[in-house]
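The following blocks contain the structures, represented as structure tokens.
Computed from the coordinates by the stated procedures, all read-outs in this text should not be read as laboratory data. What you see is a predicted model, and the numbers here were worked out from it, not measured in a lab. Cβ atoms are built from the backbone, for glycine too; each structure is taken alone.
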Structure 1
């Protein structure tokens with residue numbers, strides 16, 4: 001016991017992901033030592049992460065570092081880290097919307113933000129992007145409420161509805177909503193040229209139509225993750241977009257240094273398909289369009305929260321490939337419903353004259369464990 005270091009942490013299920021929450025002052029201040037410690041907590045360079053708390057999956061190898069606010073209009077600072085188990089790397093180049101949904105509850109339960117019933121508004125400064133996120137967290141008896149009737153496709157049961165608004169996150173990585181100034185353009189990659197749209201809100205993303213990459217659109221994770229030629233093509237597009245957006249010097253550097261961001265999504269018109277998690281039919285009439293989101297070079301089993309915000313915003317910008325596949329649903333108002341492998345995710349979007357007025361979605365979160373991680377680092 002004495003040879004190991006004890007680090008207080010919380011494991012929480014946040015949206016369709018799971019992450020480890022740690023207060024910044026519990027980690028080394030030197031960045032190299034900090035990353036070494038984080039990697040050790042998660043299980044080091046091991047695809048099974050057997051010697052740590054990571055779940056051997058990109059959706060569960062996620063980190064939230066919580067600090068006191070560094071700007072006066074924030075309640076807390078939050079730094080997101082995507083912890084790799086294929087390389088000794090913690091990727092801080094973007095944010096995760098699902099993990100973001102756990103920041104408000106963590107801050108309230110740890111006494112960092114005063115609990116105000118029935119809903120506490122938590123102003124979260126995301127240090128990765130320099131943007132402010134607004135979380136509306138249901139509260140009861142001084143703590144974040146867990147029980148509720150909000151159900152999310154890809155998550156068992158239901159919980160208290162947490163609303164997250166990313167309207168301030170325009171240009172999170174590049175400083176521009178449209179990094180190149182174009183809604184759509186031909187993108188040159190090592191795998192050929194592809195018609196693509198690059199949009200930056202909450203996280204930078206590149207979008208292509210399914211037909212342009214040889215997909216039908218509603219393929220499930222097994223189909224996509226089992227097709228190496230397709231994976232290589234999508235990574236080439238993602239890497240090339242990173243170069244065009246000024247986030248990497250080459251496709252190779254994008255893979256080595258920023259494997260998580262920008263993200264790439266493949267979009268197509270609404271169609272019926274079977275949910276990957278339940279087998280039930282996801283109906284075309286209930287969605288604006290179909291999207292398949294890649295994350296860390298594999299297909300996301302559901303949909304990233306920041307990805308949903310950016311995708312929803314892209315759908316409301318005339319001329320993007322996303323807008324071109326979007327079904328006209330006037331009765332839905334400003335709600336965009338995205339069809340993902342396990343079901344649907346809805347985003348409230350308002351874009352006016354190139355300004356993002358609202359980009360909000362609902363999540364649920366639950367603290368699963370609190371205690372000490374033991375590490376030899």
Structure 2
């Protein structure tokens with residue numbers, strides 16, 4: 001075998017985590033609230049002494065490191081991340097794939113995540129924007145790497161505590177950013193005032209971006225027709241500073257086109273920051289059914305009042321507290337979150353949002369201890 005890796009993790013724990021995750025979707029709990037995190041490459045790279053830029057050297061280098069990151073995640077971060085004896089791998093380029101494909105430049109630095117750099121600076125440039133080709137920018141690179149990683153997976157032996165497992169390259173997925181978020185990536189902050197001064201031009205622009213995302217999604221589903229589930233997810237981080245009226249006009253219609261096409265079973269939305277003023281629009285206009293890794297600036301009591309019982313909620317422990325706070329402080333914040341949100345049903349504990357590099361393992365342990373001590377809500 002070209003690659004061999006053993007993960008020290010019992011299959012019995014996987015089965016219990018799988019039960020918790022299945023119950024969650026029915027707004028039930030088995031023995032405690034499930035726990036999971038947005039902990040990605042930028043967290044793991046410093047642990048392994050890896051220069052972040054080297055993660056993007058080639059497909060084989062990234063594949064190797066993604067295996068190491070997954071092993072570390074499963075063995076050292078207590079959570080319900082591992083539900084079967086499989087290491088799931090997928091080409092990773094931070095959030096730069098969709099904006100790169102739509103025409104943004106990509107900022108590459110040695111130790112920082114990839115970032116989109118705007119390329120549209122005038123209304124005239126925006127009006128000349130054309131629908132992106134499905135394999136433009138980093139989408140083409142990610143598709144090539146996906147094919148290579150499938151070949152590597154066939155040459156990899158994985159064991160979980162002596163039990164045979166496997167590596168599986170996840171179904172090809174190269175979207176996840178909303179059309180509005182991509183518009184801000186392409187234009188920058190000017191897009192916020194352009195929506196007020198040039199609304200018709202902005203609507204035309206957003207429709208072109210939406211069509212590009214649909215074309216790309218159809219393309220990758222032809223390449224890899226495996227089932228993806230019936231819940232579709234979009235990030236709407238750029239919308240948190242918008243009024244509900246602007247959100248309904250410039251975000252909802254374009255996200256809705258994607259959700260209608262690919263999310264018949266559910267609509268998952270991620271939004272960092274303070275989103276309370278948009279909860280009604282998210283729920284009743286956008287049709288959100290899952291609020292994934294919602295920002296810590298939303299107090300649990302507000303999330304419970306606005307969304308509890310009807311929306312699956314994943315969050316929302318302060319990432320900076322997780323990084324810099326004491327285990328006792330992290331545990332207390334988790335307890336407060338549980339006491340407020342767990343009785344609503346449908347809660348998964350996690351960060352709110354994105355685990356910071358340097359977050360100590362003791363913080364993850366404190367969150368799990370709080371979840372286990374709380375158990376399930378009392379009637």
Structure 3
């Protein structure tokens with residue numbers, strides 16, 4: 001397979017271009033003609049993009065009001081660093097001793113940012129804890145942060161997500177805190193359901209741990225569970241992918257996010273890639289087609305989509321949801337029509353203007369630099385938020 005199904009669309013967010021056409025009232029056929037002419041997108045990928053955009057449109061209409069914003073909280077700690085990861089995350093053995101200092105800096109940032117949003121009469125829409133692995137913090141530490149968020153950003157949050165991606169970090173105490181403070185979406189991310197692959201990529205849990213974690217979240221009666229899988233992990237083939245998808249489907253999560261392995265420059269893989277075997281283009285496309293076919297046969301629909309540099313097979317990452325279970329934050333973050341205030345290590349703030357142009361402001365990935373720079377970040381955030389609101 002040598003053609004490029006996405007044509008010349010190389011950006012992370014291909015749906016943004018189609019949304020601009022939909023804003024003009026353009027129909028399916030005319031939109032495809034225009035995007036195919038400009039970008040040589042294939043009919044198959046355009047159909048996928050159209051389906052995603054149709055799911056996103058009503059949520060974007062709701063979330064794009066100028067007084068709304070979402071909060072991203074970055075917790076830059078993990079039990080270990082996975083082979084493929086380039087996110088801001090320090091292993092607990094490396095910099096776990098800085099947790100208390102990090103939390104103190106984060107609480108300062110939360111309080112000051114809450115004062116700012118209340119001054120401008122802004123209303124929180126969704127809150128998303130990512131990282132890293134937020135459940136790498138003790139349950140009491142997580143509770144302290146959530147209490148601060150609830151005080152700083154009062155009101156009704158349409159969605160409150162916490163990533164518990166590493167099942168070996170999720171405890172009954174964590175779940176009790178989540179339930180008490182209104183968490184209604186949790187991610188439990190296997191990436192694969194094969195022990196050999198888990199060992200290879202540096203995750204210290206078993207497939208059985210995933211099952212136990214899912215059962216625990218269900219017993220806590222949290223509304224929506226997301227599970228991530230990665231297609232194209234070193235050493236895997238279509239048969240192994242098929243088995244992972246079958247096992248995840250058997251657990252009936254409301255969301256399944258299907259990633260494709262990408263060669264990230266800041267990952268451990270990039271430092272030792274000669275030690276690992278990745279599938280060729282034909283193989284990765286076969287794996288991806290098998291997985292997407294299995295998922296969509298079970299009433300899941302694609303609701304958001306993004307791409308990455310050096311993604312295998314020139315493919316895409318897709319979020320699937322059961323009807324009515326779409327992740328509101330993911331849509332707002334990917335389509336960039338909504339202010340997002342990023343708090344914590346490695347978090348990015350997005351300031352959106354009425355013409356949908358934007359300004360990004362990123363916190364340092366290194367937790368030591370983040371702790372030092374919180375006062376500077378707060379000054380820059382206030383400046384950029386004032387600029388964005390002056391356009392409204």
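When Rg/Rh (Cα atoms, Kirkwood Rh), for residues 170-353 alone is computed for each of 1, 2, 3, which one produces 1.00?
Derived from the structure labelled 2.
With mean count of other Cβ atoms within 10 Å over residues 130-137 computed per structure, which member of 1, 2, 3 shows the largest figure?
Across 1, 2, 3, mean count of other Cβ atoms within 10 Å over residues 130-137 peaks for 3.
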